[in-house]
Structure 1
Amino acid sequence: MTAQRATGALRGTLLEVGAVSRFTGRFFHEAFRSRFEWRELFRQAYLNGYLSLPLVAITAFIMGLVLTIQSRPTLAAFGAETMLPAMVSISVVREIGPVITALICAGRIGSSMGAELGSMKVTEQIDAMEVSGTNPFKYLVVTRVWSTILMLPLLVVLADAIAIWACYIGVNMRGTVSWSLFQQQVFDSLVFTDLVPALIKSVFFGLAIGVVGCYKGFTTEKGTEGVGRAAHSAVVLASLLIFILDLIAVQVTEILDLN
């Protein structure tokens with residue numbers, strides 16, 4: 001019985017991977033075809049980007065401040081407290097900023113997409129769009145996925161800047177460091193290739209969040225219960241994919257020696 005259950009779980013996982021892969025392939029097939037829904041794209045960019053900024057900003061500020069406060073005693077024990085701005089900025093730009101921002105967006109944007117499209121699916125609004133001659137995939141899915149691909153790197157850059165500013169506040173809690181000196185320490189420790197891999201993987205994070213959220217909503221079944229399940233599973237699967245993509249990105253970056 002246990003072996004059969006494990007086999008069934010494996011089969012279900014492989015079927016899910018295949019379905020998401022086909023959905024992603026359909027997105028790329030439709031993403032660059034003519035008659036693009038620009039108005040809907042801008043609306044989704046506003047909803048998924050601008051409205052996510054307050055939550056991202058608050059999280060980034062707390063993240064930078066806490067990381068600075070928690071790291072100070074360890075560095076002070078080795079007499080390397082002056083390295084605090086460099087350590088925090090490198091950690092935030094390379095890894096913490098993109099991953100935390102992506103996880104926040106997975107929770108906010110992924111669940112929203114799953115619930116919204118799921119509600120449209122169970123109320124047959126998507127079927128009505130097909131009957132009226134509108135391409136629901138292009139209007140609903142392509143615009144949403146493109147919005148997350150475009151907005152997530154911008155949110156990552158803003159989150160990095162806010163976290164570094166919070167680091168400056170944390171450094172000055174037990175000392176006095178001028179902004180010019182702090183800025184010099186930060187930029188002396190960072191190089192251009194620290195930012196490039198982070199932005200590249202944030203594009204893939206945005207793709208994963210958009211595709212998973214839209215896929216879960218587009219394939220919702222079993223009425224309102226299915227809508228809740230779609231929103232929940234969109235967050236879980238998108239978060240898992242973010243960690244997997246991050247692991248792959250770290251390995252590729254190490255091989256290419258970009259950092």
Structure 2
Amino acid sequence: MISQDSAFNDTMNTQIIEQIQSKLSTMEATRNCRLIFAVESGSRSWGFASQTSDYDVRCVYVHSKERYLSIMALRDTIEWELNDVYDIVGWDLRKALQHALRSNISIVEWLNSPIVYRTSPWHEEFREMILRMIQPVRLASRYLGMADSSYKRYLTVAEPMYKEYFYAIRPLLAARWVLQEHTPAPILFSELCAAMLPADMRSTVDELLAKRTGNAEKANGLPIPKAIEFIRRESDALRQQIEVLPPPEQPDSREADAFFLRVVGN
């Protein structure tokens with residue numbers, strides 16, 4: 001099963017999708033687990049994949065009840081295939097729930113991905129539960145931290161890769177959305193831009209998008225001063241806004257505990 005909208009038609013290959021489905025089935029059988037869901041994450045789900053972007057498949061899985069009751073340690077991550085075409089990684093349900101309670105960006109975005117490879121009866125219930133638990137201040141702070149890290153590591157070099165601008169700009173727009181709307185930000189970059197990007201930045205971002213999507217994954221060039229200045233300015237403004245907000249309360253894990261027990265026991 002795969003759902004996608006027209007924005008992804010040019011980036012999704014039918015043969016690749018069939019291979020992903022086969023690889024997910026093999027992973028389930030080999031690792032003796034059940035998939036709660038599997039989705040596309042990263043640049044393809046955001047809508048700005050390059051000509052050579054890989055497929056970042058992310059999934060949440062569950063083992064049998066007996067595995068969780070064993071005295072032997074249970075790994076909470078499956079790294080199934082990592083190469084130039086596929087990047088397939090799964091999280092155990094317990095790990096996914098623990099991270100979701102802390103408003104982890106990855107799990108929030110996986111649950112809202114517009115490209116779904118595999119679903120289950122538990123998928124939508126999981127998503128709705130996490131939406132109720134999200135703490136906007138914590139989620140916005142995580143987005144800001146992601147943007148700052150990308151800027152410091154990748155955009156202060158002599159010739160930054162074009163993709164790194166989006167790994168700073170998109171989290172900043174997402175943080176702005178979360179603080180304003182108190183909901184998870186849209187996954188599609190185009191929707192975020194339409195709602196949150198200042199008008200005087202749109203031509204610059206459009207030019208960067210053309211450079212990003214029309215070239216190879218690691219294409220780079222001289223710094224774009226207007227984009228760099230926007231990232232700095234927006235980061236400072238968001239930091240000041242977050243600093244004066246009340247800190248989030250500790251999340252209540254009881255609903256997540258009950259959900260975990262029902263899924264494992266099913």
| Once mean count of other Cβ atoms within 10 Å over residues 71-78 is calculated for every structure in 1, 2, which label goes with the largest value? | 1
| request: Tell me which of 1, 2 gives -26500 when you compute helix-only ellipticity at 222 nm (-39500 (n - 2.57) for each DSSP H run of 4 or more, over all residues; to 500). | output: 1
| said: One of 1, 2 was used to compute mean count of other Cβ atoms within 10 Å over residues 47-54, and the result was 18.8. Which label is that? | reply: 2
| When you work out relative contact order in percent (Cα under 8 Å, 6 or more apart) for each of the structures 1, 2, which one comes out largest? | 1
| task | Give the label, chosen from 1, 2, of the structure having the highest value of mean projected area of the Cα convex hull in nm², for residues 15-78 alone. | result | 1
| Answer label among 1, 2 for the case where semi-axes √(5λ) of the Cα gyration tensor in Å, calculated from the coordinates, equals 32, 24, 15 | 2
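Only the coordinates and a few stated rules stand behind these numbers; no lab work does. Worth saying up front: this structure is predicted, and the values here are computed from it rather than measured. Cβ atoms are built from the backbone, for glycine too; each structure is taken alone.
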